[in-house]
1. Computing distance in nm of label points 7 Å out along Cα→Cβ at positions 140 and 188 gives 2.1 for which of 1, 2?
2. Among 1, 2, considering only distance in nm of label points 7 Å out along Cα→Cβ at positions 108 and 180, which has the greatest calculated value?
Structure 1
């Protein structure tokens, strides 16, 4: 399906996978808006775009901020074709013995509740048209809880996966598809939050953000009759256990 002229909002589009997805969408001729917490990061992404890209600061963990984001988007575009939820964080002290309550709250607020907030305000823009696509960028940690991801991150991503599956069932009458993409290791800034960040040699062997951009475009190009509920992509070198 040709994406030219479709409207997309990429939340978390200022860095990492969200950045790569936004640029890949723009290269396909989509009208792309990106949102994130830092205007300087958004501006840097927009400057790389193949076509003009709108930007808006927003904090997915702040429900009022998300409401304002979608009101702004509705004022800029006649409809929302594709919504990407790619905002996500992790923290260095992530084992159960180290995890602070405030860090648990932070990860659940951004990774899980943040996705809910975007669905809450984004889906009403799709329902009147009886069509739309939501792509949630989750993690392999939402399928396989591991020490690498950490307690709070794993839990938040399991929640995000369940949110996508449940909401997709509810939106069947509206022909709105929700796809959850679960990447394995990807070379993005979130790796710097690991207790021991990987070196350049390791980063070279894992997925790159552009890989996620390509697979997201492939999902978006499917016709409305086709729905991928969940998609897992991992580095060839990473075990799926």
Structure 2
């Protein structure tokens, strides 16, 4: 097992990529900490992992609240006295409300950055010291193809995801000497609840046309991203630091 007895914290682990990764990590022997704003969803994942013979603990957390994040990581330290993997998975995409900068409402800008960027900052601020204290480990951030190429009509989202890539690289340089590797996954076109709740509520969204922009002509799955996260969390990627792994079916090269 690739994560035997490792403590792995995953934000937004109640559904989608987060849940798929929590279940994948648990199958590899990790003690999974489910950091989820929706406690009911988090408890559901916790119960599912335990029923399958794994180890999991749900800690309710709103990553946009700095006090809640500080308290959450204090609980991890108190209950596990270790942290080896931090997967900053939680993100928000407000399709239909995000917009070009001139039309973008300030409140939407704030909502997106509060989770996608400030939440990342808060979790790294309190999680990385615990990883260092545990002898080192892996931080996995979540960007998007939107952080790599120009994608219109979602300027708050693209700003947050571009900044995530920049932070990944700077933190990789800063904390590599302390045996903390910091890498990033940049997914796109993944069939998650967040995508359905955003794109499919946008009357202008054309699924067929969208998939034509993807060379593989299909949606990716949360499980495919979970496999990449497992690679970055484990010793299989022990020489990767500051890397952006793009998982978008080829969107960014077309």
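1. Details: 1: 1.5; 2: 2.1.
Derived from 2, not from the others.
2. Details: 1: 1.7; 2: 3.4.
Structure 2 gives the largest value of distance in nm of label points 7 Å out along Cα→Cβ at positions 108 and 180 among 1, 2.
Since every read-out is calculated from the coordinates, none of them should be taken as a lab result. This one's a predicted model, so the numbers in the text were calculated from it and none came from an experiment. Cβ atoms are built from the backbone, for glycine too; each structure is taken alone.
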